[in-house]
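Computed from the coordinates by the stated procedures, all read-outs in this text should not be read as laboratory data. Please read all numbers here as calculations on a predicted model, not as lab measurements. Cβ atoms are built from the backbone, for glycine too; each structure is taken alone.
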Structure I
Amino acid sequence: MEELMTEVVRKLDENHKTISTMESCTGGQLVSEITNISGASDILKFSAVTYSSEYKIKMGVNSETIDKYTVYSPNVAREMSKSISKFACSDYGVGITGKMDVIKDETERKENNIIYTSIYDKEKDIYYEDIIIGDNLNRRENKKKVVNVIVNRLKEII
């Protein structure tokens, strides 16, 4: 992960691009990985952990979107990514929301371990979105899986 994140930070820096994150279920895991890399201060503008709907709304997510689709939806992840990019005036915004419950057996899987991610590219005004199934037995491993998907996606688009 560190090697891949180093490459992403380097590419952002070389392209004079910045990034901001709004994380929910990952609780800041992505920004933690970013700040583990030397040079992160040149590319990271802002990060927010908005675990509650209240703070997602305060950071720019439309309450009607949450009411219509629930906070665990790709629609909310999309709004999170654009809102954080706009708030921080960053080139890329990352939004992460979903559920990461520990699975005791397969009957519990359903919607309890679906994570929605969105990366907003301000220059192109487009979104890159992924749906990730948290299939690991603990939250820490599921967070790592989500961050890995996002870092690989960032590598592709930067």
Structure II
Amino acid sequence: MAIIGRVTALEDDFGWTLGVVFRAYVKATNQAVGDLPGGHRGYQILTAATRDRPESQSALCQQLGIDRTVMTYLLDDLERASLVERRPAPADRRTRLVVATEVGRARLAELDSRLGHAEAHVLSGLPAGDRKAFKELLCRLAGHVNELDPVPSACQVVQDIAEGV
């Protein structure tokens, strides 16, 4: 089975095939969340603020693997867009909670739908029954690879890719 026209030499190359799928996913999801402050990271923050409700801004940094300096800028942008608020924690007023606003929760529902369509687009080359199995296998593989070589932060992942590590 050729992946692109006459390309057959690379179809058994794991790195090439993974790169092709990753590129398609990034393009589709960038289009889905491109107008959100912070793009993908903004989406992750909004999701965590809505669904996980981390106990502090610092805990949110740890959960998402985002450097605290970068997080500050991302939260500033999301706050300016009225998607999240930083509030003092009731137990310790020095601690800041990141809380999704009503506007943020509505926007997250819209983004979830857009990302669902983007994911379906990328996976459309697989039969419907295989999509779930593919995602489960990929999650298992990602967990295993992360145990072998843990990544301390999402920022480090981006830096590693940029440096060709």
(message) When FRET efficiency 1/(1 + (r/R0)^6) of positions 79 and 143 (r between Cβ atoms, R0 = 30 Å, to 0.05) is compared over structures I, II, which one is greatest?
(response) I
(request) Compute volume of the Cα convex hull per residue in Å³ for each of I, II and report the one that scores greatest. (result) II
(request) Determine which structure produced the value 1.8 for distance in nm of label points 7 Å out along Cα→Cβ at positions 23 and 95, calculated from the coordinates; the candidates are I, II. (result) I
(message) If helix-only ellipticity at 222 nm (-39500 (n - 2.57) for each DSSP H run of 4 or more, over all residues; to 500) computes to -20500, which of I, II did it come from?
(response) II
(request) Could you tell me which structure in I, II was used to calculate log10 I(q)/I(0) by the Debye sum over Cα atoms at q = 0.14, 0.20, 0.31 Å⁻¹, for residues 71-118 alone as -0.41, -0.63, -1.00? (result) I
